[in-house]
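For reference, the structures are reproduced in the following blocks.
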Structure 1
Amino acid sequence: MKYVAALFLLISSLGFSQSSDEVAVKFTIDRFFSAFHAQDSVEIKKTVSNHVIMQTITADKAGKSMVKTEDFSKFLKNIVAIPKEKKFEEKLLSYHIQVDGNLASVWTPYQFWFGDIYSHCGANSFQLFKENNAWKIIYIIDTRRKEGCQ
């Protein structure tokens, strides 16, 4: 009976373990956000491809949903320009990672805080490409809302 229980635990743990690619993909996302919070544009650039696309799903003044493409270099300038005494944090609530060969997809629900003040929530969707044995973010899209948050 002990052997059956041990075998069951072994098989169960194998089913829930992450692949080395999943770990590397998560590391890339964590590195991106670590650099984001440190306002380190040089380090952020190391996590993305040279042609990264950044979009957000938002609403126009009439409340109609739309997709807005953001210039990544402008995003970096805006992050660096935040005064250092203004603390902000995008708290990732979970990671849903899928990998197929050199393509990875990551879904990260989040909450955004300025200091101790809650700002908004949403979800990020990242697409990554494995290039020269390194995972790079090639596409980012997010949602932002103030209501219906966890």
Structure 2
Amino acid sequence: MRKLVIAISMLALAASAAFADPILDRQALMKERGKIVGGLSKVVKGEEPFDAAAVLTQLQALQANAEKFDVEALFPKGTDTGDTTAAPKIWEDMAGFKATEDKYLADVKAAVAAAPADVDALKTQIGTIGSDCGTCHQGYRVKKG
């Protein structure tokens, strides 16, 4: 009986993974990422006060988001069409795309490890992270009309 339950559970898990929509999943992660960076940008611009604990929490959320960004699962072959702004270059240069995302993750982890003590430190970190975002968006994203 126990083996049957385990087998059914594994089949259910496989079926749910098979029905996942990589395009919607990656769009949800990017929207979440944008919301977090947007909150940090408000602090950098002086629209919200600098609170070291709150900033660290946001950076940790950004790291968790980046760690969920599994390039192979989110960009399988065949997901370059439909409601997506992912550029064909992703599939033409998957190694370069992965390297860009790996750099982003490393920079976010570095920001968390060196928790900014003031807004100037945060500005530097957001500048680096924003540059990573720009690199990816310029090279691997189709601009909307």
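A short reminder: the numbers here are calculations on the coordinates, not readings from a lab. Fair warning: this is a prediction, and the values are worked out from it, not measured in the lab. Cβ atoms are built from the backbone, for glycine too; each structure is taken alone.
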Thinking only about distance in nm of label points 7 Å out along Cα→Cβ at positions 41 and 121, which of 1, 2 has the largest value? 1
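Please state which of the structures 1, 2 yields 29 when relative contact order in percent (Cα under 8 Å, 6 or more apart) is computed from it. Please report the intermediate quantities before stating the final value.
Working: 1: 21; 2: 29.
It was calculated from structure 2.
If helix-only ellipticity at 222 nm (-39500 (n - 2.57) for each DSSP H run of 4 or more, over all residues; to 500) is calculated from each of 1, 2, which structure is the one that comes out at -24000? All intermediate terms of the calculation are to be shown ahead of the outcome.
On the way: 1: -10500; 2: -24000.
Matching structure: 2.
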